[in-house]
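Structures incoming, each one as structure tokens.
What follows draws every value from the coordinates through simple rules; no lab data is involved. Please read these numbers as outputs of a predicted model, since none were measured by experiment. Cβ atoms are built from the backbone, for glycine too; each structure is taken alone.
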Structure P
């Protein structure tokens, strides 16, 4: 059923990943003596006081949209809990691989610039939060499956 707690976890996981479009991954990093902000959509620089889009990450943008849809698709497979559990494990692997891709993209974009804790944006935290929400959803689905199996034994 859609009103279960795992549906809420999966909905929030999808929304958290979609929030990467709004929040920067890294901000105020000086590359070539200009402050740069990196988001999943591309690189933004301050040029003459204006926040200008100077580079884009098309593949990363498309992948972000697809990764955000995965938990939402899993949410609607509530009739087959075993498949939902397997897909949650797959979604965890996809989010981990996506996180690695994002980190490598940021690393390549900034080059030799130094990052400190003040440069990290909310986007970095959102990936970990989405992974946690998927794990919580998977645990809740397993709990439901265990409850259904115990009720079947009583019949």
Structure Q
């Protein structure tokens, strides 16, 4: 789909497509309302602005759509992005599972990281590092990771 097709899609269809990139309903509605985008660069700028303005509740909805790092998912995007993690041996996958549980206990939501191009060992090192964050710092980091994943997926959407 090109950017023109996204610009020309009806509002409901545009929101549906945007939610495949970030499943935050209010973000998708506000982003779709700012059409036409005209270019990928403009779309990414608008998406970033709207994600920065997204409520914590809407971010939590988006988080719920993401699988744990190192676990198989039905989502083709997640499988593609986590290819490095999913190729790991059982020892690293077990460590990721343990880290995921510790992260969720501490922060109350899934460990979210832009996994694309990263090995399981790298993702585990990032997880271990982020477990040392306080909740406010982690929320800022998490929003940055959500934005990175969203940009990656938007780029793939309009390039397909």
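Observations
- Label whose coordinates, when distance in nm of label points 7 Å out along Cα→Cβ at positions 8 and 144 is calculated, return 1.3 (choices P, Q): P
- A value of 2.4 for distance in nm of label points 7 Å out along Cα→Cβ at positions 16 and 112, calculated from one of P, Q, originates in structure Q.
- Answer label among P, Q for the case where relative contact order in percent (Cα under 8 Å, 6 or more apart), calculated from the coordinates, equals 35: P
- Once mean count of other Cβ atoms within 10 Å over residues 88-95 is evaluated on every structure in P, Q, the highest one turns out to be P.
- Structure (P, Q) behind the derived value 16.2 of Kirkwood radius over Cα pairs in Å: Q
- Sorting P, Q by mean count of other Cβ atoms within 10 Å over residues 48-55 from high to low puts Q first, with the largest value.
- Which of P, Q yields 2.7 [distance in nm of label points 7 Å out along Cα→Cβ at positions 80 and 136, calculated]: P
- Top of P, Q by FRET efficiency 1/(1 + (r/R0)^6) of positions 40 and 120 (r between Cβ atoms, R0 = 35 Å, to 0.05), largest first: P
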